[in-house]
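Trainee: What follows are several structures.
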Structure 1
Amino acid sequence: MNDDSRDVSQPVAANDAAAAYARAEQYVNGLIFGPPSPPPGTPPEEIRARAVARLARLRAFLEFLGNPQRTYRTIHITGTSGKGSTTTLTSSILTAAGYRVGTHVSPYLQVATEKLQIDGRLVSAQRYERLVDDMRQSVEAWVADGHERPNYGEFWVAMTLRFFAEEGVDVAVIEVGAGGRFDVTNVIEPDVVAITSVGLDHTVTLGSTLPEIAWHKAGIIKPSSTAVTAVTDPESLAVIEEEARTVGVELVHVRQGEAYSDVRTTPTGTSFVDATSGERLEVELPGEFQASNGAMAVEIARRFAGDKLMLNAIRAGLADARFPGRMEIVQQKPLVLLDGAHNPDKVRSLVRNLKLIYPDQRKIVVFGALEAKSHGEMISVLAPLADLVIATMPQVLAKPAMDADEIAAEAPAGVETLVIPEPQAAISAALERAHDDDLVIVTGSLYLVGNVRERWYSSAAILNQGTCWPTSDGASRR
């Protein structure tokens, strides 16, 4: 371990942090080669063969690195919706319980260092640059041995798992990127796996039916693990239950009315009654869906820690957890809410909670989506809620956005729309048109949320202070 390996987020000069980050990203982004996903019409067997080969290549590379992922315990979390929040909540509970916790979330909103967290703090930009340099040397040695160069996703997973080993974590909580069975994170042997939900998303690679998608998500269940799920859809659940039986592991269900009940949500948070303790627990994240995520995190932590997990750690962890870009309020007068809902299920949940929490406000929606997403269905669900829709385009490397004019054309008749392709210009236009008591909602893509969030929390400040909520005085809030 390097002498400075535990110095994961010490503030430094902002210019130095930005320069170090830029140097690291230049190399890492250079590993993005080939199409971001199989094009429509690619035969399923070809998609699967590519995925299997990628996992085999990554496992071999990890062997070359000394299998760092075997030096600590792991928790693996997937789901169409809720996996990011559940990952964050689980990590926060275990941190409060005294564990040294590594957390990997995917994707990031603004800076890549969001994916490398220790006890809720982001790795520093300088440490990130050193990590990338060390990995670059390992990659060159690997390639010199005659092996294929890892791509962006493989590099990131290998670097993450090595980083957690260098940091001496007790446990790493790993969020799946997409699916599960063939996701690049599926190279670990977790103590606990969790499936939060199954919905229609990533249909090109995962399939067009819920059972097909459930099969992919169930692929993270391992013989050494306990499996936890909040899935209730009968078809999806049957697939998950069959996988658990085949693998020979216990499947724990987290259902409303059984594991938790009496859900309440406000603009500042969500609470529920935990069936095991009989206590009301509070999550400082708004939205009814956070009750399920919170109950999942509690069950995951209990299954991981056993009798060592005290109720006070559960309370503290749930209360301390923050997750950017998920029903996040970044401004008052007018109220501005950022939510990275990027599939129809997430948008329906967002609309339901906006009606519940903000029933009376006039609403302006800034919406943009990636080309590969079900943007037509999303805008048809979202637009009737809005007094004005501003169509825009998320800006992200190697992932094309849907044309803003086409999004506006997909809005239902009678809904007022504007087309402003550039995200910062779109949010500026929304704020100019909003009154103090209005609600401005930015949604449709996590990448769009990350673009717009720069207005309130700059990437430079995040890099400098090691938190997604930097403050002007440096007293950063986690």
Structure 2
Amino acid sequence: MINKYFAIGIGAITILKIIAIFLTSYSLFGDEAQYWLWSKNFDFGYFSKPPFIAWIIACYSWFFGESFESLKLLPVTIYFITSLVVFHLCLRLGFERRLSIICSLSFLIMPAVSVSSFFISTDVFLLLFWTLSMVGLLNIKKNPSIINFVLCGIMVGLAFLAKYAAIYFFVSLSCLCLFDKGFRNLFISNFLKLFLLIFVVLIVIFPNLIWNINNDWLTLQHTSENASLGNANINFFRGLNFLVIQVLMVGIILFFGALYNFKKIKLDEENVFLLCFSLPIILIVFFESVLVRANANWAAVGLISLFLFFIRSLFRGLNLFLITNFVVNFVFAIIFYFLVAGSYNHKAFNRINGVGDFSQEIKSYLGQTSNIVISDRLLYSSLAYELKAEKVNFYMPYNSSRKITNHFQITSPLKRGALNNFVLIGDLSDIEYLGPTKNIRLIKETGVKFTKMPIKIYEVSF
């Protein structure tokens, strides 16, 4: 009976998500628009991310179009597929079918998934392949055949192409071999097959490695700089804040339910597996948040196993916690998507609010020119998407003597002598490298919701 009501709840939320997508006046977030722009130019790598997200958007858009509504349905679809993989993961772990269904349906209504399913991000695809990789690992345990090692390697490789955080798979696998004698003996006795798995991963990511080599390791440099300890500034409040956000993303009722039932939790093989694929990741990112900083989603892959661990620990005799968790998360999802549907004017949605109107304002300033030069990466991406039907050329200021800071400085840099006139959105200092100008006119200086700093718009001619 509980599965029936859970399924009805998920169906209602899914319908609400789709309605909200078609009703909202919000725009794509700048990163989403950036991924769409990347998809217009096939490559084996991009400045800040591996290429899979651009590839999938290109394929998806070819079939279903690139409208706002169509693109927003992509993460909803991927998360539904991931929930099916979660169901199979639970079965591989030996969960009862009823518990597996509860896990699958509850996954779709996790606060993190409710919010994330409205945004196209690399995490959406990383979580899919990460979960498939865990299924592949359990398939190896059941049957250590060459094909299962190869299939697992392919899934891990695709996870890497989605996001480099897939490196945590090998961290978790190392912990699993340390704490689970069965897996340790399995890989010792199939040592060559383990090397085959790693070799397959390298084959899958090989084109991206070559791209990085040919582009001075731009993506890996960007990733390492995000987590660099060179700017260490110890702050335990950041770490506490990170942990609180992780609890909220999984579900606060599940967390406190697991604490309540802590003494009854057994460290059997299944729980060891789940903890090895969650706690090491969360701990690493926690220390990173204390030492430097960490975004809330940096430990996203660890939340799936932690979430399953919590539900499994509560399944026997504590279904009230599971039901309460589902109800609370259900209410959260309803509130969130009602706010989206109504394009609620709150600072939490500022980054996706008003971009469409601003793009039309910019269009009215073009006059005789069709060239727009934009200094900010996110604004560049957003305006390029909003004005995709117009004959507008977009450029990014880039002084070749300085370090590359975004992908558009590679693909569409504004070179000296390239344009006679353009509309500049940014600061005049951004184009000093172009040399003396003939005429500069400040069109407008304005504050907008989707950026924290005032925006200056100039008409520039040489």
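Values quoted throughout were computed directly from the atomic coordinates according to the rules given, and no laboratory measurement underlies them. Computed from a prediction, not measured in an experiment: that's the story for all the values here. Cβ atoms are built from the backbone, for glycine too; each structure is taken alone.
Trainee: Please compute Rg/Rh (Cα atoms, Kirkwood Rh) for structures 1, 2 and give me the label with the greatest value. All intermediate terms of the calculation are to be shown ahead of the outcome.
Mentor: Numbers: 1: 0.94; 2: 1.00.
With respect to Rg/Rh (Cα atoms, Kirkwood Rh), the highest-scoring structure among 1, 2 is 2.
Trainee: Tell me which of 1, 2 gives 0.70 when you compute FRET efficiency 1/(1 + (r/R0)^6) of positions 142 and 182 (r between Cβ atoms, R0 = 25 Å, to 0.05). Intermediate results must be reported in sequence, preceding the final value.
Mentor: Working: 1: 0.70; 2: 1.00.
Structure 1 accounts for this read-out.
Trainee: Also: Figure out for me which of the structures 1, 2 the number 0.90 belongs to, where FRET efficiency 1/(1 + (r/R0)^6) of positions 30 and 246 (r between Cβ atoms, R0 = 35 Å, to 0.05) was derived from the coordinates. Show your work: numbers first, answer last.
Mentor: On the way: 1: 0.30; 2: 0.90.
Corresponding structure: 2.
Trainee: If helix-only ellipticity at 222 nm (-39500 (n - 2.57) for each DSSP H run of 4 or more, over all residues; to 500) is computed to be -20000, which of 1, 2 is the source?
Mentor: Only one of 1, 2 returns -20000 for helix-only ellipticity at 222 nm (-39500 (n - 2.57) for each DSSP H run of 4 or more, over all residues; to 500), namely 2.
Trainee: Another question, then. When Kirkwood radius over Cα pairs in Å, for residues 302-413 alone is computed for each of 1, 2, which one produces 16.2?
Mentor: Working: 1: 16.2; 2: 18.5.
This value belongs to structure 1.
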